[in-house]
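Below you'll find the structures, each written out as structure tokens.
What follows is calculated from the coordinates using simple rules that are stated; it is not laboratory data. Since this is a predicted model, take the numbers as computed values, not measurements. Cβ atoms are built from the backbone, for glycine too; each structure is taken alone.
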Structure 1
Amino acid sequence: MALDVFAPWDDPNAKPLIQFQNVTKRFGDFTAIDDLTVDIFEKEFFALLGPSGCGKTTMMRMLAGFETPTEGQILLAGEDIGPVPPNKRAVNMMFQSYALFPHLSIWENIAFGLRRDKMPKDQIGERVEEMLRLTRLEKFARRKPHQISGGQRQRVALARSLAKAPKLLLLDEPLGALDKKLRQETQFELMDIQETTGTTFVIVTHDQEEAMTVASRVAVMDHGKIIQVSTPDVIYEAPNSTYVADFIGDVNLLSGKADPQGDKLHMHWAEGQPAVVGSPLEGAIKGQDVHYAIRPEKVSISAEKPENAANAIQGEVHDIAYLGNISTYHVQLPGGQIIKAQSANNRRISRRAFTWEDKVWLSWTDTAGVFLER
């Protein structure tokens, strides 16, 4: 039996939980969000990814009700939430600083919002216990925030945000304060909790690895616009622009002139170098400017010229980055360009195949990279 794949964005009948409709937000002369339209679906883990100042936090603050759109509207479950004050929205926000009450126990921190909402006492107890179980904090219930670790405080903030069963939970750089290893562990915990509760999560991050790990879809932003919104694998393997290709992961970017030949596109890009050959770009015409993006792990490195490779160029090893599991070779071509090739270090003790100033061949298949218009 085939498993149902979660992809409501591909279902024309699915109704989005959140709809940004031609939303613009200006602060004086500065446009933070520029005519933005995007749908986010129920039970989605949606990531807003981009550099500082790209508008991702402004989008989140508008969802929370701390900012109102200058133009356009934001719908939550079909209702325009513009006039709804923050405390009346079915939305909760978890801040980077966690904002826990230092004088209250973990149990009381989680119960705080429920008490303020006048939830019956017996129900508060049940709900807090449920949240403690969900975030695996039962044995810390009586401690104060300063008596637990950063990762545990992060889970308390999450438990408190989820206690009121919001339709939507906003997470603003929630793992920024954690060290790398704990951050990776917590990413998987977040995914499990999101799946268990079925709450829609929208996370703001500038950490591409985090977005790629947790999200069902990623929106890559720049200057108040969404440049591409898609699943992590599509964003990585089929970016729609050099901006997205360059923002996510490591990439080699070459530019040149298009030369369509049959079912392949050739790109002339450097004097004395063979044309790059790849899958065609729709509508590309001879002589137009095009770009080519290829990930370093798709580039093979060898001492001899490989036979029958669609693309093969010779250069000299200029630099080597050893990262434990992989080595990245920076290979300089005769024209001065650098191309990165990666190889996995799958044997514990093996003599490094290439060293500085070695002459090497780089090669890749005709489907390994992608041609881009912009």
Structure 2
Amino acid sequence: MKKRTGRSINFKLLGRGILLVLLVLSLVFVSGCGQTASTQTVELKLAHFFPATHPVETQLIQPWAKAIGEATEGRVKVTSYSGNTLMQADAVYDGVVQGSADLGLSCFSYNRGSFPVSEVFELPGIKYANSKVASKVAWDGIRQLNPKEVQDTKLMMVFATGPGDLYTKVPINTLEDLKGTEIRATGLSAKTLKNLGAIPVAMAQSEAYESLLKGVVKGNLGPIEVLQGWKQAEVTQYITRTPFLYNNLFYITMNQGKWNSLGSNDQKAIEAVNEKFFEEVAIGLWDKQNEAALKYAVDEKGMKVINLTQEEEDKCISLVKPVQEDFVVQMNQNGLQGQEILDTVKNISDKYNKEY
């Protein structure tokens, strides 16, 4: 009896030992699998139209991508496809929505009518002292208004060129000089120029140089940086200052599904990187470029600067006022508070114009 009892106790101990070993092995296996999953790299393709040498790529995108990699300990890697190599500028937003690109940088104005509320930031007649003001107004405004049109992606940031001017092959001293002149423009800028009597021709900035060279258009409306960054000082001769006509808004956005697939810690890390680069790089990117480009265009390329008389400025502002009024009407027709949206942006711009 004692032997049978002893043998029974040994079997029980052996069984418990086996269970313990199996439990330890299962924990090691699960732990190992969890570690492998957490160290996998998520690779994100970013599409944009700027050249590889442009400050947007060299000063913003590349350092931003590197910072994301570091902040996520290598779990998220951003690869930039510049110069339309992945997709054309006007296809970027839809490409991100559909997942053809994970991230995209482009202009809202390249898809006229697709971002109706966001057009408020590009309305003529709203003055921005510089790109810092325009960028802060746009990012604050979009977060306050939260328009439905941008809720199908995860916005990383928006930033703006700030005021822009006319760059032409012929001198524009008066409104009469502008009438019938073909000018490259997109979005609301095209509508603005039409009100002034010009002939707007829609095309991406990447197409403007060739069109100016061949005479397809006789000028461009945009930030001064295009004279150097896009080499347009080589194909234009005159700069007519028109800061009340222009502001262009850029976005960096991410496919919503891809964003949702990231862990919460990585999402928080990326958002912190976004905020840092928005404040320290993006908002002032065009101010630096504009200053350098103006000096380059005048000193090295011999471009002539034309300042409109106050009378001519007043005429221009009067002619473009209906663009603001049309915006309010269109918003109201879409069931939105057009005047409230416009007033919100004007109030934010007043705030930041004083600050910057």
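Given a value of 22 for relative contact order in percent (Cα under 8 Å, 6 or more apart), point me to the structure among 1, 2 it was derived from.
The structure behind it is 2.
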Worksheet item: When mean count of other Cβ atoms within 10 Å over residues 247-254 is calculated, the result is 24.6; to which of the structures 1, 2 does this value belong?
Response: 2
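Suppose Kirkwood radius over Cα pairs in Å works out to 23.6; of 1, 2, which structure was it derived from? Display every interim value, and only then the final one.
Values: 1: 23.6; 2: 22.6.
That value comes from structure 1.
From which structure (1, 2) was helix-only ellipticity at 222 nm (-39500 (n - 2.57) for each DSSP H run of 4 or more, over all residues; to 500) calculated, if the value obtained is -15500? Show your work: numbers first, answer last.
On the way: 1: -7000; 2: -15500.
Of the options listed, only 2 reproduces it.
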